[in-house]
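What follows are several structures.
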Structure P
């Protein structure tokens, strides 16, 4: 690939994606995601916002030390403390980048920053120079660029490039832009700024109007050569530009766009499954590229066409993005080696033999309940195993639920709290409601239930149910995950997992606070 037609993929799943309410990840989960992103050959991994919390700092630092083939990036506001913290987190990176930003739209400068334009420019230049003293790779973003004045953007970009920024990011922070307008803005910036040739222009589009990928395509068509995106389009509000959609659009329509990336597209589906499992955000069946129905055909006309010649109704192959018709059948007679091997193929590794043994033990239990174990079952099983392993305060010991026609459902359960077994029973409008009330009778958490979601992991009545429980308390939002062929047990596990995350009380500040 020549530099002129190569688009850099900047993945911000671990930073902007994690800002989705309930999508916060633990350090170990972030490391798993980072490994998969590196395996997918993402160019830049934005690992977090180092100053947001001690946990975010440690995650960025750990990812910087783990990843060797991708550039690892930390976000920072245009403040000395932010920049220094980012530099400290990235000091052991094989390739590190500091990504600093300041708002440039009139509404943000007047009401949020309460700074005049000249002071904004001065602070931006100072920030870039300070970051450049810590690393040779500095990216500068103009927050709310799509509502900023073009002349002002030209002025500030010219000066931050002179100060040492080598990537200039133009974010559509609130998803306000439309493709023709956004592409024109990018083209004007590249044309009008005298030193534009010294930097790579980048875009970061949000999906509030459902145009994030379209705006990103318009931008690269106008000369941008980096796109910031996330797996499954995860992100604040309506999310970010979807990595899988943007990458496959470039690949499929190379005849029109003439651009390409370095992404190993066969790793897209494993990455999508991992993010869905870690965050508890299911992928809608009709989601482009990674949805369960993306390559499914029910119409007789479509089926007939595909059978005669695949390209009649498919513009890409399922295998090209990581779907596969072939699978290793795992069952109760499968061994530990086959179990480990298949999970490694799916992008999941085990840190210790103890973790492997625990997951394998649960696999054997599941195999006694299900005749055939699918890839989705394995991913859900490992996520649930890790959720249980992370449980330190509350642990589910036993559960009994009675539910029959004409009677009020009753849940009786035993939960271990810091090593002490406690029992409770409660009635509810349904079995799940009864279980949650029984848990609360023990935990007395005071948390509010924001989301309860059940998804069948595979087809069939013996499918595992994967449950997501979202709790909120004091402004903190956490997701709990649970999986089991019995959805009532899966629900209890998910609720207890969420309680343990609340109890851990890991603080995470928003980058714009």
Structure Q
């Protein structure tokens, strides 16, 4: 049944209905449902009994039996049965993956994962029916990737139950306000430390209105990179003990599984003494001691990068570059993502914000899934909550460019396209003036094109003292660079005309305030 039919029924979803929120991550995923008896989100343990509510976003194909293995089991069986273990399923969306000499769409593999993931709710109530799903996605997932993700839900058989994709920051704020229903003005730093990177945003909260003041992401510091460092440590220990000049693919996969099983011993609690690890997959098996100094040396570079990330985040004021944001303005730091399960990451945040409340949920990976389930319940009219609105100007809301004559027609040519991040880079376009230039001046008109394709005039820049050139031989380079989300600089230069006319020194700069 389509989720919309549940919404319009007189009998609303009951305790026999599953209203689900999913945090679908590239390295691990979490599942929550909205408990209609308690009127609260509840985490579903999908770890397969391994003690962690979340599970790795991993699928494994066993060629000999033609079976699929899901989550924790896939990682723990790695390297033991000639398997094909598939990781990074979200990152590979839109691509083909070779499985047993056949090319398979990554969305189909992710669909198998989703079917297994959502099937875990049957462990709570085998007769309950899934009536609605909200899936959290990265704050700025491209539209084409979202379409591939939608295909995964179709393949899993949950197309009708899927309500919508919701950005992770909206989901976590729904969780934050659910635990804290009273409203007040405050400034919150939202940090998400996940498999693919660290993301941070500073937000002004005023009732249900949320304004994004700063945003930064970095792939340099990620859970995957820390895990790779641990894998490299274990590899060096293995090679030194076994005196192996190199290791096989099978051993690499076994070391990867060994990392997954033992990384928490290194990071979840501060080490006070050396811990002994048993390399049982080696022949002969051996044990090795890992000291506190070894762990500190391993994490020190990431802690330093963490601090550097936070310092840069406070330098990025989206609205006024002359005003530097300050850590003292932060009332609460909300930490999400599996990376905050590591004690050094918690310490790095608390050291940077000694005067702020640092909120680290008990199951940090699951907090986004809980927020998604709250949104799903609201969509189905099963639970009423305020609609939160985030105002940010990280992306240009329209195409911005000028019109040129091409093939006898006047055509709009964007310099920067809608949904591009203003802070990405400098955007440059070349065009040739086909009109006669009078008095060495020209009115260069800029236009915006909205999502409906409608074009309207934005600004007109008067170009002065242009080089004297015959008609159709004046080629200009127009560059656009943003100071912040409201101020952009446009530079127009002479780009010459091949070997006929060399570049001149002509250049004009314009600063524009956009609305």
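Derivation of every value follows stated rules applied to the coordinates shown; laboratory data play no part. Bear in mind the structure is a predicted one, so any value in this text is a computation, not a measurement. Cβ atoms are built from the backbone, for glycine too; each structure is taken alone.
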- Message: Suppose mean projected area of the Cα convex hull in nm², for residues 126-277 alone works out to 9.6; of P, Q, which structure was it derived from?
- Response: P
- Note on the structure: One of P, Q was used to calculate volume of the Cα convex hull per residue in Å³, yielding 215; that structure is Q
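If Cα extents along the principal axes in Å, for residues 334-485 alone is calculated from each of P, Q, which structure is the one that comes out at 71, 42, 24? Before the final figure, lay out each step's value.
Numbers: P: 45, 36, 29; Q: 71, 42, 24.
Attributed to the structure labelled Q.
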- Which structure, out of P, Q, was helix-only ellipticity at 222 nm (-39500 (n - 2.57) for each DSSP H run of 4 or more, over all residues; to 500) derived from, given a value of -8500? Q
- Note on the structure: Calculated from one of P, Q, mean count of other Cβ atoms within 10 Å over residues 214-221 reads 25.0, and the structure in question is P
